Structures are given as C-alpha cells and as structure tokens.
1. With helix-only ellipticity at 222 nm (-39500 (n - 2.57) for each DSSP H run of 4 or more, over all residues; to 500) coming out at -24500, pick the structure among 1, 2 it was computed from.
2. From 1, 2, which structure was semi-axes √(5λ) of the Cα gyration tensor in Å, for residues 160-207 alone = 34, 15, 7 calculated on?
3. Thinking only about mean count of other Cβ atoms within 10 Å over residues 112-119, which of 1, 2 has the largest value?
4. Quick check: 62, 46, 36 is what I get for Cα extents along the principal axes in Å, calculated from one of 1, 2. Which structure matches?
5. Comparing mean count of other Cβ atoms within 10 Å over residues 32-39 across 1, 2, which is largest?
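Nothing in this text is a laboratory measurement; each read-out follows from the coordinates by a stated rule. Because the structure is a prediction, the values reported are computed rather than measured. Cβ atoms are built from the backbone, for glycine too; each structure is taken alone.
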Structure 1
Amino acid sequence: MLITPAIVALQLIALSVTSTVLLASGFAWKILRYWNMSSGSELQIRLERQTYLISTLLGFALGAELLSLLLFVHTAESLSTQFTGAMCATGVLNINPFGFPALLLKITLFFLAALWLLLDRVDNQGYDYPLIRVKYGLLLAIAPLTVVEGIVQTRFFLGLEPEVITSCCGSLFSTGRQSVVAELAGLSVQPTLAMFYIMAILILMSGSWLLHTFTPHPSSKRQRGIAAMLFAVGCLISFVTAIIAIITFLSPYIYENPHHHCPFCLLKAGYDYAGYALYLPLFLATTAGMGAGMIAWYRRIASLQPVIPGEVRRLTWLALGGFGLFYGLATWLIGRSNLILY
C-alpha cells in the first residue's frame, strides 16, 4: 500500500464523514418519530436545541465530502507516475476492482451531500423548520452510502501495490474493447455532438421558463411544478450527456488525436488543466439545477413562501451560468483544435 499525505487526508475525511453521519442518523430517527413543533414537551425542546449542533456538524462533514471528490481525482492523477503502465488517473483507478466504484460512489455522494446542504440552508430560514423531516430522511439514505464509500476507498488504497502493472487509458478507452467506456468512445460524432448542443438549448429554455414562473408575474402552481421538474431533470440529463460528449468527441478535439478518448488526461498540465476548467462548472451547474428543482417543490409551505422564490432564482442563475461556462469553453476548445472528426 502506498502512503501519501493525500491518501491519509482522504482516509481521515472518509472516517470523519462516516462517523458524523452515523452519529447524526440516530438523531434523525428521533426527528422522524418524535418531532412535533406544536408540542412543548421536554423532548421537543431538547430536539430543537440539538438540531443546531447536528446541522453544524453535518455542514462541516458533508462540505468535506464535496471536497474529497476533487482530492480523490487529483490524488489518482498524481499517483500515475508511480505505476508501470499508468499514464493518468485511469491507470491508477484500474489497478484493482475498487478504483472506479470508489469514484462513482464519490460522485453520487457529492450530489446527495450538496442537495442536503441546500435543503438545510432553506430549512433554517423557515421559522417552523418545515423541511426537517425531509432533510433527515435524506440523511438516512446518505448514511449507508458513506459507509460503503469508506470501505471501498480503503480497499482501493490497500490494493495499490507499486509492482502491479496496470493498463493505460489508451487500452481502456479503445473502441475495440467490449466495455461501456469503449462503446462510448466508439459513438458516432455527429449525433452525439447534436445531442450535446440540443441539451444546451433545452437547459436554457427550461431555466428561462423556471425563472419566469418565479417572478412577480402570476403563474399557476402547476406551471411552477412542471418547470422545476423539467429543469432539474434536464440538468441531470445534461450532466450525463456532457460526460458522454467528453469521452466521445471533446477529448479527441483537445488532444488532437482521434483515438485518444480519456477524460482524465484532460487534468494534466500538458493540456492546460482543461479538465478542471470543464468539470468544475459542470458539477456546480448540475448541483445548482437539481437543487433549484428540488427546492421549488416546497414553494407551497407557508413559512418558506418568502424564501423559496429568491433561492430558486439564485440557483437557477448559478446553474445557467455554470452550464454557460462549460458549453462556452467546450465550444472554444473544439474551435481552436486542428483536428477534424467529420
């Protein structure tokens, strides 16, 4: 097993997050069973006091979980020089069966943790904590994933043996292999490119509609609900479409090599760290878009009616701005490339 400061930090973050979430899960059960704002019992008063402390601890823990995704990818990339056959993070993650599952778990927890933090922010602005059962119910869904993530990540790091010869990204993303990523790399460029920009148009249209429904102009509750759902789902689909596009055609354009489809080599200095510039706004925009759609569903709650419109508008503008940066940068990278794929 390799021991580096980054690996130690990731393990400490995983241990801290898991411990905090499991500790808070016991409190969550009490909230779901006994919370009653109309009661003046000693138990209710104790729960109201404890929720401040638990929310603060979870804020730090889940905030660290957000940062751990970036640290995990950066660590995998930095370790690529220590393994024979590894050219980038792909080779490191492919050393044992736990690398890519750990990455997928971290991505899943990134979105869930971010949504929990958004729910907590909105809930704390309501005088009667109207979303307290919702956010602690979500916490109970997050808890087992943090345990699994900690175990899988630990198994991955324990299996990092320097003498192991791993496969490079060129082998994994080769169109001749029988795998999901190879199938993505082998997709036709023109329809994928068309879908990529169609999703950009849909995101702009659905986001504009959502902003319109939450302006002072009168809009029906049904319109707001449909607009929120379309925008949230559209952001999630756009995220998946963007990842497919990066593998299928955007990476080859950046590398100026039609056979190089790796989405991790983009993180290298040789390509001006283009991956960070692409992935950061993409993840931010997706989180904000899903958060706007989720929060908009609670617009009918009386204590949140002064809060929800402003939060939805801010998150929608953040999502549109993030996607705008992503699509703008992607278009510029394609335009400056000397490669012609079709």
Structure 2
Amino acid sequence: MRDMNIAVIGTGYIGVQHIRAVATEPRANLHTICATARSKAQAEALGAEHGAVRVTTEFQRVLDDATIGLVIICTPNSRHVGQAVAALDAGKHVLCEKPLAVSVPQCRRIVEAVRRSGRTLMVGHGARFSKMHETIKQIVSDGLLGEACFVESDYVHDLGPFLALPGHDWWLDSEKEGQLPVIGGACHPLDLMRWIGGEIVAVSAFGANRNLPSAPWHDTIIANVTFASGAVGKCLTCCGAKVPYALNFSYYGTKGTVKNDRIFLDGIPNVADFMQLPVEVRREDHKCGIELAHLLDCIESGAEPRINAVDGARSVAVCCAVTESLESGGPVGVELEF
C-alpha cells in the first residue's frame, strides 16, 4: 500500500493524539492539519513538530484536494455529520471520532453517504482495541462463559476540571451537542456492552446532578438495559464524583463470569474464586495508532472495519434512547435499523 495522505480535522486533545498517530504510522503521510481560526497557532506548531505538508483553517481545502485519501474528524460532536458526509461525497475515507453523530437522523445521513460513496468509514471507539476488552470479547465469542444473563459496564471520569479549559465550552451546549455524559461518556461502556453482549433493544435510565450543578445535564446516570438475547444489564456513567478514572466491564454467564481482568469458570474442581487473567490493564488509554493501522488494513483489503458506520450509528441510537428515557422517565426502545 502506498503512503496514504491524511488530513486531521481538529486540534483538541484527541486531535493531537491522532496527529501523533499519523506521524508515526509508516503507511501514512500527515498531509494537512485543519483547525479553527482560534487554534491556528497551535495547529501550525503541531504541523512544524510532526512534519505536516499544510496547515489550514478552511475545511473546503481538504475536500478539494484530490491527493488526500483519508480524513480524521476530531471536532465537536455536532460537526461530525456535515464533515463526514462532505468528506465521503468528496471520495475520501473517514475515521470519525466517537460519537458518530448526536442523533439518529444524523447517523442515517452518514450511513447513506457511506453506501452512496463506496468509501470506508470507521468510528473511533478506542476501547474496543484495548487488550483486556479484546480478550473478553474472544472469551465470550468462544462460548467459554456461556450465555449472558447480566452485562454491566462503568464509565467513571471526573470531567469537572476539564469544563473550564479553553475550547471545551461546547461541552455545555446540550441542545446542539447532546448531553455530554451520555453521548460523550456513556458511549464508551454502552458500545462495549453492545460489542461483547449483543444488541441492546431497550433502556430505562435515571439521573442525578450532584457534582456539577451548573452543568445543563445529569452528571451521574444509571441506565438499565435489555439485550436482544433476553439478558439484562446496567451502565453507570459518573462524570463528576471525586474518584479515579475507570472503564469497567463485567459479563455474567451461564458457565462463568469475567470482571475486567478476573475470570471465574464453573466446573473446575476446588476453584471457588476468581482467577487473574494475564492481560494488560491500563487506565485511560487512547488507541489512535492501533485504530489507524486497522483502518488502513481494511482500506487496503476491502474488509469492513471493526466499528463501521452502522455499528457506530447503533451505539449512538442507544445513547439517544438513554437521553429520551431520562427526559420521559420511562423505558425507551432502541432504533437498530440503519
């Protein structure tokens, strides 16, 4: 595969991680960094540091450049739909940071653009690429734990210190950007629960706002879920409590149970407690380099990426159902047809 000219759109925290990943990928060429006028100086510094061919504040220049083959979108949630559709229609492949969009109709537009363009799109749900979650996925897929009866995952991240940082004001625009703890936080555990436990078909959510009272959304949310298999589950999202970061995952099965890096299997004589899995467990760990390498493999081979547009859309649909349930106070079905 020849070097792929890549444009990274956005120079926030995750944008910087993707810029570094592109700069160190042998098959990639960091061609363009596209930033807002407010972030132009930072973009120029990043471009100089990582050898970008061009820095611009005009997204249209990216679309008009036929030499750019892949666009990595790292902008606020509400901009994903317009930028992804435009990039796909311009004949470019897309890596879109999670969430794919902030509503089901927006996701439909992106899915339709993927089908219309014939290009490849992957959503950056990096937790699927962690060694621990890959191991759990394989254990479950192989049937070692049997059928699920209960699946749960937690996203615990004190976002309070981030709210006052420059460039994070959009986090508080819930009408335009969605409720951040749901669409930007719960999307991590809910996506993992779908990937490992199967499709989520209904949710019932409850929320509180005790840690970040000035925020226009619930900072702590419990979402009870029902899977297509008949299993049930629970997702905790906590974005304000004073507690270390955690992204936990548990699968309770008919033959055994796994809780993060610990496993219990039924039927082993004299074993009455969990055993340690010899897998790496890391705290918040972005997998931008692994994601990019995987996507380039898929583009080269024509294979579907691990999180394609429909997969990303279904995770957004679960998040939207959680938000609707918080507002209505009742259970909500999940839209799965895209």
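1. On the way: 1: -24500; 2: -10500.
It must be structure 1, since only it matches.
2. Values: 1: 34, 15, 7; 2: 26, 12, 9.
Clearly, the read-out refers to 1.
3. Working: 1: 21.4; 2: 15.6.
If we compare mean count of other Cβ atoms within 10 Å over residues 112-119 over 1, 2, the biggest value is for 1.
4. On the way: 1: 66, 50, 31; 2: 62, 46, 36.
The correct label is 2.
5. On the way: 1: 11.8; 2: 20.2.
Checked 1, 2; max of mean count of other Cβ atoms within 10 Å over residues 32-39 sits with 2.
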